Structure formats: C-alpha cells, structure tokens
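Listed below are the structures to be examined.
Any read-out appearing in this document is the output of simple, stated calculations on the displayed coordinates, not a laboratory observation. Bear in mind the structure is a predicted one, so any value in this text is a computation, not a measurement. Cβ atoms are built from the backbone, for glycine too; each structure is taken alone.
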Structure P
C-alpha cells in the first residue's frame, strides 16, 4: 500500500513538473464594457478538464489572483481570472477600492452580469469540460461567486474565501443549482454575526447543499500575506487558516468534479 501511495505521489509530482502553465490575457465584454481577464491553463494538456472562474478581491485583478489561478492549473483545472471592474479599472488604494466595490454591492444585477460574462468566457476554452464548472473568489470575489450561484448559473459549486455574505434578495437562493462552500474567518469584523446567521438561514430555507467553515482566530483576508499579521486591524494573514481553507477547497472540488 505504501509503495502504491509513493508511486501515485511521484506520478502527480512529475505531471505537475511537466505542465506548461500559460496565463493568457483575454478581453471579453459585458454589454458595451470591455473586461480584461486571463485564461490560466496547461498548454501541454490534451484532455478536457473542469473549469473554474476565480474572482478578485476589492483591489481588482492582481498578481495575487493570478497566483491562485496558477495553483488551480497545477491541480489539473482550467481557470479564468474574471475582471469585474472593467479594463483599466484598478483601484490604487483602499478608498478607491471601497468606492469601486460599492458600485456592485449596490447593484447586484450588474455584479451578476459581470461574473456571468466571465463564466461564459470560461466555457469557450477548448480544454474546458462545460459540464464541470465552478467558481471561487476572495473577499469581494467571495460575495461575487455567491451572487453567481444565486443567479441560477450552471455551476456545480462555488467557494467563498472570507467573502461577504449579505443578500438584498435572499429568496434568490432557491435558484442555486450547485453546492456552496463558505470559508470564513471566525473573528472577521467586516462580516457581522447577523450576516452569518442570515446567510445560513437563507441556505436552509432554500434547501441548498451548503458548508460553512469558520476558522478560529482568523479575521478578514486570512489567505493574503499582504494583509500583514495584526488582527486588531480587522484584516490579517493567518497561515493555518490559509492552508486549511485551501485543503477544504481541494476536497470540495474533488467532490463536485469527481476524480
């Protein structure tokens, strides 16, 4: 048994090492707005693979979300880095990011349209198995993929990392077709307890297959090293929560996509 496990690990390592990671910029559109996203895939692959939309935090498309896309490719998926804000719209600081994210928080139909455009773009990739699709996001992006699910999109599941949970139309949860995984900082001051309770009640009433994991001692942005390590600021990196949440995501994708 031990020999078999070692051999499987060696094959997986070799496959990952031989992968030709490619990050390809793509301009797509939502209405008349140009969106500047990226395909992330293994150029050496010949088979069809599950596809995952990955949505940025409130700072917009950045090296961080591209790094996460590369991780997905190494796991055997095709990823599409969504651009919700639009081409060239990249907040320079927290104040600008708050203003930009607020536009979509206050206009959920527009937010859904933007992330739907990313899902449609993902489906166009020649390597993507369009029957095995999912979405994941961080902070602002976590709330965005929940809105994608609430819109009734044909995704097998969505994963929110320290994302917003509130919904002005909780009854839309009845439209959710896939499974939901929320990975939450147990001490996140930016997502109040009332939002957590309302979200869980929303999922229960709609009969959604959902999971909610809260990491003790973790605050907002716990997967992002750039957030620093001072919990008193409300956002900080937590190595244990980062690693645990990534493993939870992997298990979730294995469950919804199959081996």
Structure Q
C-alpha cells in the first residue's frame, strides 16, 4: 500500500495544537513538506521545530487569523507566489462556542461561517490550480460527527459544520475528474483544548465537575474512552496518501462508534 508522501507538500491549518498539530507531524513522518497555518507565530515556531525532517524535506509556517478571511487569503497567496505547489490541504480550525441555536446571535453564525466555510473555500480556491497541474490533490476537512446527527448544545457548530459538509461534497463532484479528492473527517470526542473548554463551560451550567462529565461522555462511547489527536490524524493521513486515490466525497467518523447511525 502506497502511503509515501515524498515530494508532496501539505498545507495544514490549525496546526499549533490538537488534531492539526498531530496531523502535521504525521504527514511529515510520511515524507511530506509541511506548511503550518495558524494565528500564533510563537506556537508555529515551536511546532515547526518538532517536524520530522529528512534531507529532501522543507517545512514552512504562515501566520494568519481565521477570524479575518482576507488576512488568510493574502497570507496564503503571498506564500504561493514563492512556493506554488500544494498537493494536500487540511482545513481545520477551532470550532464555534457552545450554546443553543435558538439563543445564538446572527453574528455568531456569521463569524463561524467566515472562519470555517469561507476560509476553507478561499484556501481551496488558492491551491486547486497547482493540484490540477500536478494531477494530484487531496482536500480534507476536519469537521464533526454533527453532520450526521446534531449534537446537543452546539447549535451554531451543527449549522456551520453541515454547510461545510455540503460544500465539500459539491466540490468533490466537480474536482474528481482532475484526480483531486475532497473528503471530511468527523472527529468524535478527542483530547483537545476545545473538548476541555466545552466541558468547563458545561460544568459551570450543570454544577458537575469536568471529571464527572468526562466519565459520562466516555460511557456513551462503545470503546469507553476518548480519542487521542493522533488517532484522528491517522485517518487524515491515509486520505492524504496515494492509497486513498478512489475515496472521494465522503464523511468518515473517527468517534469510537459513538455516532448512532451508519
């Protein structure tokens, strides 16, 4: 099975922590050149130092804030003027704050829409030409199992994640003829800063401890544990590889079996 990424370049968003960081490190181990993209320059520098490097690999980082799509667009375009080849795009950024959809403000939806769908589209728009030229492209969006079953207390996230999933399926239909695949990875509960933040907010509203809420969450998962970022990254890495050449336009839950549908 060919999972070798030597000579390929991967742009990994949200790559200073959690799933994004684990993905960047795994793709580097598979031989890819990595372009890290996140807003915190100091953290980018730290992760850059950790990336596996062989004689032929070169890694870079770009600083931009996904709250401002024009900033993301400009930063990536400036990079591409010097290094035009991107073979793999991993769209990933922090999810919206929790809360009921009925209590969300319109600005909450607009902010999430810009940070997720609009930035995803701007990045895809920027890298698709080089993918077509090289007859190889992988666009992988890290979203949520909520695209299959909405999650309680995540009204804005459920809405925006669904939009991203539909966008990705449409793009997959359009780009498949160019050997460019577009797929979504749907992480379940994963040991990330976002999960801790959601649990801390829920602890305040319910009066339960974070540890108690974590145990309740684990009890709902058939595997009875929370995923590590590396376990989600492994699914992303496979989809990025040549071995996944005929997998296109699908949602892949990585949730230990928690999602209650096929």
To which of P, Q does the computed value 2.0 (distance in nm of label points 7 Å out along Cα→Cβ at positions 41 and 145) belong? P
If relative contact order in percent (Cα under 8 Å, 6 or more apart) comes out at 14 when worked out from the coordinates, which of P, Q was used? P
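With Rg and Dmax of the Cα atoms in Å, for residues 121-200 alone derived from the coordinates and found to be 14.9, 47, which of P, Q does the value describe?
Q
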For FRET efficiency 1/(1 + (r/R0)^6) of positions 89 and 193 (r between Cβ atoms, R0 = 35 Å, to 0.05), which of P, Q scores largest? Q
To test your reading of the models, identify which of P, Q gives 0.95 for FRET efficiency 1/(1 + (r/R0)^6) of positions 25 and 73 (r between Cβ atoms, R0 = 25 Å, to 0.05) when calculated. P
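Once distance in nm of label points 7 Å out along Cα→Cβ at positions 137 and 153 is calculated for all of P, Q, which comes out largest?
Answer by largest value of distance in nm of label points 7 Å out along Cα→Cβ at positions 137 and 153: Q.
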If distance in nm of label points 7 Å out along Cα→Cβ at positions 81 and 177 is calculated for P, Q, the one returning 3.3 is structure Q
